[in-house]
Structure I
Amino acid sequence: MEQELLLLGLLKESPKHGYEIKKKIKEMLSLFAGVDLKSIYYPLRVLEKKGFVVKRTSKEGRRPMRLVYALTKKGQNRFNELLAKSFLYFKRPQFSLDLSLYFLNYIQPKVAYRRLRSRIYILNKISKGLKQMLVNQRQKNYPSPLYRILEHNLKMLEAESRFLSQLMKTLP
């Protein structure tokens, strides 16, 4: 569902060629969407077979011929349906820390304390970077969807940092 929503949403913005879609996913969306598509063309072929996208050839200047993908009316309807469902779709987030917390009592409290303190330090550095990105977004008047996502990620990092600080107080 997420992959289909992502591809249809990118094509809703405007028709794009495969490399442009892959580049946008890699540069921007993978930072917060957790999406890493190895191949963009197979999912696009699937969407094309379902009638959600059409492809056409395009040539700009001296560049070679490219396939450009565009959303169909059926694709727009599917995008709207998936977007509506995604607000109520809950998938348990996976945090790399969860396994460490489960086995926390198998390491010495001093070691656990140092590791948790180091994690908080890293979380704070990442949070600082996100705060700077938010400032830059405001200054450059970037589209608000990215701003909201950065803000959401910042709040999640801050919550984990608070949780770990409280956890450290419970260690012997």
Structure II
Amino acid sequence: MLDDPIKYGLLAALAIALVVAAVTDLKSRRIANWLNAAIAIGAPFFWIASGLSFWPEIAAQIGIAVATFAVLSVLFAIKAMGGGDVKLLTALALWISPALYLKLIIMMALLGGVLTLVFGGWNVMRRNKNRLTIPYGVAISAAGLWVLGTFYMPAAAMAGVGQ
């Protein structure tokens, strides 16, 4: 699947950006706009390096990202999700093929549930009366890294995991 070093480099850059997003969200509960923009801007380079056709492959990527943004904007409006998380998952949707995107969402939800339990337990143990905030960028990033490692990296592709 990945026979081009440019694709490896782009995927490595995405992985680094996801780690940075997770760390900054964990530390400050914010994901910088420049980081989300860089992830989104990198996607077309990945499409070109991967040889995706405009129709239907790139159009599907854009469609998934637009749908993601629309749904998550509602969650943001009701204060159920942070703006940086909305932008991060939307930018990530531009990279992940539609066939794998549902797997990413499921893994993100599972990791987000674990994260919520851990932070909720920590809040209770500390007897913190403040509103619980979950750094959901950690779950988004971890799920993205899982998809990259499982389905996009050469060892996974050679083993036929992503097919």
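FYI, it's all coordinate maths here, none of it is from the lab. None of the values given here were measured: they were computed from a predicted structure. Cβ atoms are built from the backbone, for glycine too; each structure is taken alone.
Observations, loosely collected:
- Among candidates I, II, the computation of Cα Rg over 2.2 N^0.38 Å, for residues 12-107 alone that gave 1.49 used structure I.
- Value 33, calculated as relative contact order in percent (Cα under 8 Å, 6 or more apart), assigned to which of I, II: II
- Read-out distance in nm of label points 7 Å out along Cα→Cβ at positions 20 and 124, computed value 4.4, structure in I, II: I
- Identity of the structure behind 162 (criterion: volume of the Cα convex hull per residue in Å³, calculated), options I, II: I
- Among I, II, structure where mean count of other Cβ atoms within 10 Å over residues 52-59 as derived comes to 14.9: I
- Entry that produces 40, 12, 11 once Cα extents along the principal axes in Å, for residues 100-139 alone is calculated, selected from I, II: II
- Source structure (of I, II) for helix-only ellipticity at 222 nm (-39500 (n - 2.57) for each DSSP H run of 4 or more, over all residues; to 500), computed value -21000: I
- If distance in nm of label points 7 Å out along Cα→Cβ at positions 44 and 116 is computed and equals 4.8, the structure in I, II: I
- If distance in nm of label points 7 Å out along Cα→Cβ at positions 4 and 68 is computed and equals 2.7, the structure in I, II: I
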